[in-house]
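These are the structures, in structure tokens.
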Structure I
Amino acid sequence: MTPEETMRLIFALRSRGVTDRRVLEAFESVDRRDFVSDTFADQAYDDVPLPVASGQTISQPSVVGLMTQVLSPGPREKVLEIGTGTGFQAAILSRLARRVYTVERHRGLAATARANLERLGIINVTVITGDGTRGLPAQAPFDRILVAAAAEDPPGPLLSQLRARGSMVVPVGVSDAVQTLIKVTRGDPDGHDYEELMPVRFVPLVEGVEQD
């Protein structure tokens, strides 16, 4: 990114409520252009979602920033992301957490994300092709879970993979027109606290694995 592009992106993030210094520094160190196609390269620093392969989108930077800020992963924590896309959100998380596991149901997108992260030398992210609704039991429990697809309710398998006092950020809603981003914090030892954050629009969380 040029200094002008960086300044434009950081201004957009700040104007929409992303103020956490660590999150802003992560955005300064990860170039969104590396995660979009050449067709949309000129829009990489605009605060808009952009199309990627398999009918999916890369979320707008302010939504990525706000979700990351709410999740607030620490430098010694293990994070699970559901919905890798091309790897941009995982790259941001890699600057903030000790280890990131990210699950993508589209094989082609998972391969693209893996190649993007490897090309950038990001070594603390593991991309897994799989069914995100099931989480990743083999690596549980997680300190933080971020879900980049909308579910009707916070998925039970993911809640069960949260560490006590861990938290999950997930869009919840029955249609793409009415979704709310919520933060779920797991109690110790039982129960969950729910906090509604803001209206959002994400692709639905779907079971299974696609071969595309």
Structure II
Amino acid sequence: MACCVNPVRGTNKIGSIGVPIPDVEVRIVDAEEGTAPMPTGEVGELILRAPQYMAEYWNNPLETADTLRQHDGETWLHTGDLAYMDEDGYLFLVDRKKDLIKTSGFQVWPREIEEVISALPAVLEVGVAGVPDPMKGEIAKAWVVLKPGASATEDDVRAYCRERLAPYKVPGRVEFRSELPKTMVGKILRRALAAADRAPA
């Protein structure tokens, strides 16, 4: 069910999912424990309280308990979305909490890297996920599909990223594919891409 919308009459901010509708309460809390409120403009997990949220996961009490939690005597739904709220109360989604990459102590959002690589003229589509690394714990890896007739190398992609991203966000590896795994609605399955790299040797 809808919980946030951009107002019909009023400001529409590019990239924002809008503001909470009247019967929805929203908070941004720390992504680790999910308890401490985050300051305006800081990224954390989006949680909400509303009449229309889910009742439970079917036959999965552990997942239900992790998603529906008590705060101040009320039940809040932990969405698993990383987001921030600006000074006007507008919400901006950053990425999914489960997809967060932790490399050398830094937090990296795959979506940010994907947006940069997508701007490379030769690139048709891209997926980014964290894969294990013996030195850094995790590194970002990019899986790239090139446009028909276009060409690019791993060095091309990494050099393009180095000009636009902090050094720790530059993909450690780039793999080229003819297609990427997707959901029925066309969303790239990052965890499916990373599965082979995460499988035990």
Structure III
Amino acid sequence: MRFRLIPRDESFFPLFDEAAINLAECAGLLRDVIAGLGGSSRDGHARINECERRGDELTQTILRRLDQSFVAPFDREDIHALTEQMDDVVDDIQAVSELLLLHDVDEPLEEVRELADVLVKAAEANVALIGKLSKLRGIESELQAVDRLESEADRIYRRSVAHLFSGDFNAFDVLRWKGIVEAIESAINGIEKVSDVVAAIVIKHA
């Protein structure tokens, strides 16, 4: 058992939780936008932008606190990596939203719907994972869930690429859909990177 003369700063953990919840909310909004394509989805895009701004605010708050904290809960570079990685995922989700608007998409590929569902599930697993960070143990089921979902996303991605290059789409549609699919996959991969950072933190402090 480790003893500390000065207790670690526990105020980071509620902020990590907020960042994970914001990420999950953003993922859910994207899924709703994709499900509602062809209808009125402008409000959903605006709310995704709000989540992105909230993510930036949380990132800055955590990093400022890191500069001011005398005893961080774990290595400073790990706090920085975890914070920035969650923010990057929200940025990826916003990028998907912007691509949907830019290309005036009114009906999604089935694979895009499937990827959006996987993204939401991965984001929810991430909320549970980050919620256990203060205990630095008991994260195996969440790590396995994220890994399984990332593998599922890879399979859907490969299927979507095969579909796009099947000859059923013109060149412009191939390009716009490939960009959208890759952006969603990048967000899911980003959640796996978050889990990798958490796993490394737990190993260091085991």
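Laboratory data are not the source of any read-out in this text; all were calculated from the coordinates shown. Note that the structure is a prediction, hence the values are computed from the model and not measured. Cβ atoms are built from the backbone, for glycine too; each structure is taken alone.
What to note about this one:
- Which entry (I, II, III) yields the derived value 4.0 for distance in nm of label points 7 Å out along Cα→Cβ at positions 71 and 95: III
- Which entry (I, II, III) yields the derived value 32 for percent of Cα pairs over 24 Å apart, for residues 23-134 alone: III
- Origin of the derived value -27500 (helix-only ellipticity at 222 nm (-39500 (n - 2.57) for each DSSP H run of 4 or more, over all residues; to 500); candidates I, II, III): III
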